[in-house]
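Taken together, the values in this text are just the output of simple stated rules run on the coordinates, not laboratory data. The structure presented is a predicted model; accordingly, all values stated were derived computationally and were not measured. Cβ atoms are built from the backbone, for glycine too; each structure is taken alone.
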Structure P
């Protein structure tokens, strides 16, 4: 069974995929700030969170590890100032420390869980990475990020992903910006190097988007599923009834019990992030409803 079939089984057993790191960090480590530089601390907090919440999928975001490193090592970005974001991206992905920490975390989780639950690596989209780096190094140039820049970023990212060929990944999720430079349908063709490397390692590919879920008509065989963590379950229900590979619904309203949906559907992939401030009683109550 491939990962897409796992997420969207032919029976009616709903999968529950939660991003719980901020919540687990607050609950079990009082909000420690060294998670992304200390693999042992990360694995301890993460495994405690998983033991309590039992997500059907484990997901890690590479951006957290690199943002933490840049915030700690302020001098590392100085040579990038005044250069193109593609130059900064190439240098960023070549940094050994954050990549090694991430590899150690993935190795620890792989040994701990042996593929059950599935492990997914969340990566910023090429255009999102360039926009983020543009702000990080404060280039202040008038040159816009071009299609060629995005395509080059996709090539650098694809080469970087080779580092995780033995990390036991089931999928990668491309996290798109809420305000992307290019519409997703236009950007997908530029992400081809990332799709190629995923196909080579037999990883499924998902796209994570903000806003309300809607039916995607582009992507073809390259994209296996879409995630809309900010969407309401009521907006997802008609898409699930069509059999579309779309997940979401576990937004802030859901964890605060403000959703007006009287009964949870028995189909579809429920996905979203538990806010760090969420009340434990409400979280456990909502998870119980999902699994009832």
Structure Q
């Protein structure tokens, strides 16, 4: 079993490729599929499965494009209500990948349709768990993103209670030496206290992760709901896009209109006043050099 972690630093997002005996599965792939194609070619592997742990709110996934390009099967929970061709993947279901097995666990809490994936080697040993946005390193997923988005909506307090159960009765029951591979790290808005570490073990998280400590459900819910960061307005939009499946990356990029840089105040008059401008520079640089509009 060969596990490769890919990182999108701008989104603090982790995705994964798992290779066994010439077959490759992807978990929570990013928008641009090329790095996964390159990795598959490097390892002489065929992408046969793409697994989404949930419909992501913070980025658009490349799962549908990868399916259309490679004919790999997309696996998601039946609760997601996916509008693209897929195979349901819920508790009790398993995927045979080369010499290994990938087993689904329903782990609601961040969203009602969240799953985690346990990787089991050829000897039957549980080696790793891919926890999506359920269990992070040092934290767990926020429960307040699906009150108005997705096939199933749920109040944050109800999802917080489901998270309490998923962590204790699903993930914490795994052996202590099982590797934990989350979908996000520090900087993501899908949690409030994520570690800079990109992986851990169940045993280490039992010791250091606040959300796995001994406490009542009421105390857990109170702590989880407190001080969550703001919810960007595009989050519900992304959930809807991922539920449907996005256009190809190249097609979407080609639709973006480009023009020469605007370098003087008078030049701003040439801009279309109906176009929304998003300046992505660091705020310090923006304050020094931004173009004042008339």
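A few comments on the model shown:
- If mean count of other Cβ atoms within 10 Å over residues 115-122 is computed and equals 16.8, the structure in P, Q: P
- Comparison of P, Q - label where relative contact order in percent (Cα under 8 Å, 6 or more apart) is highest: P
- Comparison of P, Q - label where Cα Rg over 2.2 N^0.38 Å is highest: Q
- FRET efficiency 1/(1 + (r/R0)^6) of positions 11 and 131 (r between Cβ atoms, R0 = 35 Å, to 0.05) derived as 1.00 - corresponding label from P, Q: Q
- Source structure (of P, Q) for FRET efficiency 1/(1 + (r/R0)^6) of positions 43 and 155 (r between Cβ atoms, R0 = 41 Å, to 0.05), computed value 0.85: P
- Among P, Q, structure where FRET efficiency 1/(1 + (r/R0)^6) of positions 195 and 235 (r between Cβ atoms, R0 = 25 Å, to 0.05) as derived comes to 0.40: P
- Structure from which 3.1 was derived, distance in nm of label points 7 Å out along Cα→Cβ at positions 59 and 99, options P, Q: Q
- Origin of the value -13000, where helix-only ellipticity at 222 nm (-39500 (n - 2.57) for each DSSP H run of 4 or more, over all residues; to 500) was derived from one of P, Q: P
- Structure with the greatest value (metric distance in nm of label points 7 Å out along Cα→Cβ at positions 3 and 283, set P, Q): Q
- FRET efficiency 1/(1 + (r/R0)^6) of positions 91 and 243 (r between Cβ atoms, R0 = 41 Å, to 0.05) from the coordinates reads 0.40; which among P, Q: P
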